[in-house]
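Listed after this line are the structures, all set down as structure tokens.
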Structure P
């Protein structure tokens, strides 16, 4: 058991636990950490505390100094932009079927990671050779998908909040269309697609709640009793727990679930 703290680091805004040198570090402070990739810039997400963590990502070396901060600004505002442009020019020179998305220059300077999109496998050996010759460090080419691209480049989703993939989702899995259908969501692609152009991740992790709420609702076509008389269920609003009921006089009313009785609750 020793001191450990959560730190946000890398271009993907990863959050992992690191061994901490002392209790003096505070949440929100910039730190220099050592990972299996080398020296990296990070930000404290939690203050150091005693405890056992299943797996430590590395160690916090020190609180970042002013000199460290200047170096990090130079990397982010200068080197990475220049490396992005150079790599894009070399991609065009070698006529490679790939789209460069992002560059990550590690704080320690031992590695530069180039993130790219491509439809299939790409032979980028000549590209890596040119980049290594120019920058004299280890070059890594990492192929990503459109969801990863949104995580790297996006900030906010259509809801106005930070992208789920950048704030808390670590594993990005495909979202099937049946999830949108089961939530009675609109099937308009413009409304159910995220920044990546794929179905929104929130559709999937909210699906468990929708499934639980649906269990209390009546089937479509079920005959129910209400304070307004007996009617037939035409539909429902899952989150609001409201039921659309059609009465013998052809009128329809939307009623709270608490006012609807006489139906089995086996789910839909």
Structure Q
């Protein structure tokens, strides 16, 4: 499948930068702080967790330190190798590692995990197959268990095009995002397949659409969040990064505001936590 090959190659090539971007870039520090804070509110000691699109294992380490048993899955063997190394360096041990595509989770028995996590870009990278991926994840959650999912934000991405008109993106806007689809206001869209800027078609969603779709699979919403609501437009933050107090203040502000309903679609990511109904 070409999509799987493209995504796998992208993250194989991305390599260790997938770990370092959360430490070396202020936007990455903010993204990590918000996701980590949100995720750990839904992890319980003793939970059996499936971490899909686990990347180099940063969130898996956080969940293991919170007392969960974590099974990791990723489409990239390179990322899985980094995860093994980082988890070992942290003095921890995962339950298992699986090279997998989130469109096929048939290797796992139904209702076999207390918590299924899929944060990062994995859901957006399956573009028009997002519904299948969510159904696969939902099947694995025990009744009363939880699902924590993130996807790229429809309205959070738009300021990236408007801020400074990078690479003349506005003059070629319809090559990237269809204004016709945007005007339909369906709550989601798939970016244009031949965009020279967006490297592969992406599923973009609103907070409400993702939440309601998950609820339609037999869940009730526990919480939602947005990351990064104050800095989603890709603005340069080098000056802030030179001042540790300013940097930490911005991170704290982002985390504290990330769950505000009025900012639900302001960030690059929408995040939903939901509980499976009995």
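Each value in this text was obtained by applying a stated rule to the coordinates, not by laboratory testing. Keep in mind it's a predicted model, so treat the numbers as computed, not measured. Cβ atoms are built from the backbone, for glycine too; each structure is taken alone.
Quick check on the output: 0.10 is FRET efficiency 1/(1 + (r/R0)^6) of positions 138 and 202 (r between Cβ atoms, R0 = 25 Å, to 0.05), derived from one of P, Q. Which one produced it?
Values: P: 0.10; Q: 0.70.
Considering all the candidates, the number was obtained from P.
Looking just at relative contact order in percent (Cα under 8 Å, 6 or more apart), which of the labels P, Q belongs to the structure with the highest value? Show your work: numbers first, answer last.
Working: P: 10; Q: 19.
With respect to relative contact order in percent (Cα under 8 Å, 6 or more apart), the highest-scoring structure among P, Q is Q.
Supply the structure label, taken from P, Q, corresponding to helix-only ellipticity at 222 nm (-39500 (n - 2.57) for each DSSP H run of 4 or more, over all residues; to 500) with the calculated value -12000. Source structure: Q. Which structure, out of P, Q, was distance in nm of label points 7 Å out along Cα→Cβ at positions 178 and 218 calculated from, if the result is 3.3? Attributed to the structure labelled Q.
Which structure, out of P, Q, was Rg/Rh (Cα atoms, Kirkwood Rh) calculated from, if the result is 0.94? Only structure Q yields this read-out. Assuming 2.0 is distance in nm of label points 7 Å out along Cα→Cβ at positions 50 and 90 as calculated from a single structure, say which of P, Q it is. Comparing all candidates, it corresponds to Q.
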